[in-house]
Structure 1
Amino acid sequence: MARQGVSVHQFSLRIDEKDLGLFTQCTGLALSVEVDEVMDGGFNDSPVHLPHRIKYPPLVVARPISRDSPKWCKWVQDSVRRKAKPLTGTVSCLSGDGTALATWNLVNVMPVAWRGPTLDARGGGVAMEEIEFVHGGFRPEITP
């Protein structure tokens, strides 16, 4: 029997055992394989694709602004002063009751941007913060 999808409510993020808290959005948890296309054969109608490298886009997490937002902005600024020491991280997709449904372990993580809300008194949206990370890849945790 196939497992049913679950409505995702939030994501947790840890960087080098530092709990960055819960987020409502997570984008960039993806990979793509670059390939070299080589024409092979006498008719040259059947390309062969040779894998070259895996590319990972930046990971961006977002959540509503809170009293802790200035602390996270400073944390990103301080990462430059740490000389961008390679970090490890964990992103977990959580169910409504906080159970981890899926987890990805990130390597060579570095925070590269913090973005605060767009302040517009006319808008009725939620003020959000974003933290962006570059990384050297991830490994999903496979649970039985």
Structure 2
Amino acid sequence: MKQNSLQYITSLVEVLKSKGENFKPLNQKKINNLQKKYDIILPKAYIEFLSVMGKGANRFMLGSSVFYPELFELQEWGKELAEENNISEFPKNAFIFWMHQGYQMAYFLLDSSPNPTVYYFSEINTEWKRVNSFTKFLEQQLIFSGLKSNK
């Protein structure tokens, strides 16, 4: 997938470029392997994210488990965190795509939405919070990464 064809993460890419961040893309073969491992079809916005920065983007989400190769372990790690916090089962079509320091996680539903709603959990608040879309979640991560002001 060529960067100039991106629809969903274009503004994120622009902000990160303006901050001097470099991207480490994940190749299509590894994205396909992820889909095969779990027998799923990933949302378009997530595939674009992985295609541009699936192996990292310097300071963006540094310290979070969201990039290759950790993304292949997130389903298991997320279920462990859920068990530790007595969280009932995830929806069958949930895909955990992000964890942070072992006490926060986020998932979206594999419901054919190109830019799905995200559900976020933290041991601090212990309640699931809803974020309007995957790209909105990424925008929030810009702030948490110190790459964009909250204004």
Cα extents along the principal axes in Å from the coordinates reads 42, 37, 25; which among 1, 2: 2
Comparison of 1, 2 - label where relative contact order in percent (Cα under 8 Å, 6 or more apart) is highest: 1
For distance in nm of label points 7 Å out along Cα→Cβ at positions 38 and 118, which of the structures 1, 2 scores highest? 1
Taking FRET efficiency 1/(1 + (r/R0)^6) of positions 70 and 126 (r between Cβ atoms, R0 = 25 Å, to 0.05) for each of 1, 2, the highest value is that of structure 1
Label whose coordinates, when helix-only ellipticity at 222 nm (-39500 (n - 2.57) for each DSSP H run of 4 or more, over all residues; to 500) is calculated, return -10000 (choices 1, 2): 2
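Work out the source of 61 here, i.e. which of 1, 2 gives that when percent of Cα pairs over 21 Å apart, for residues 30-101 alone is computed. Could the numbers behind the result be given before it?
Working: 1: 61; 2: 27.
The correct label is 1.
Here, each number is a calculation from the coordinates, and none is a lab measurement. Since this is a predicted model, take the numbers as computed values, not measurements. Cβ atoms are built from the backbone, for glycine too; each structure is taken alone.
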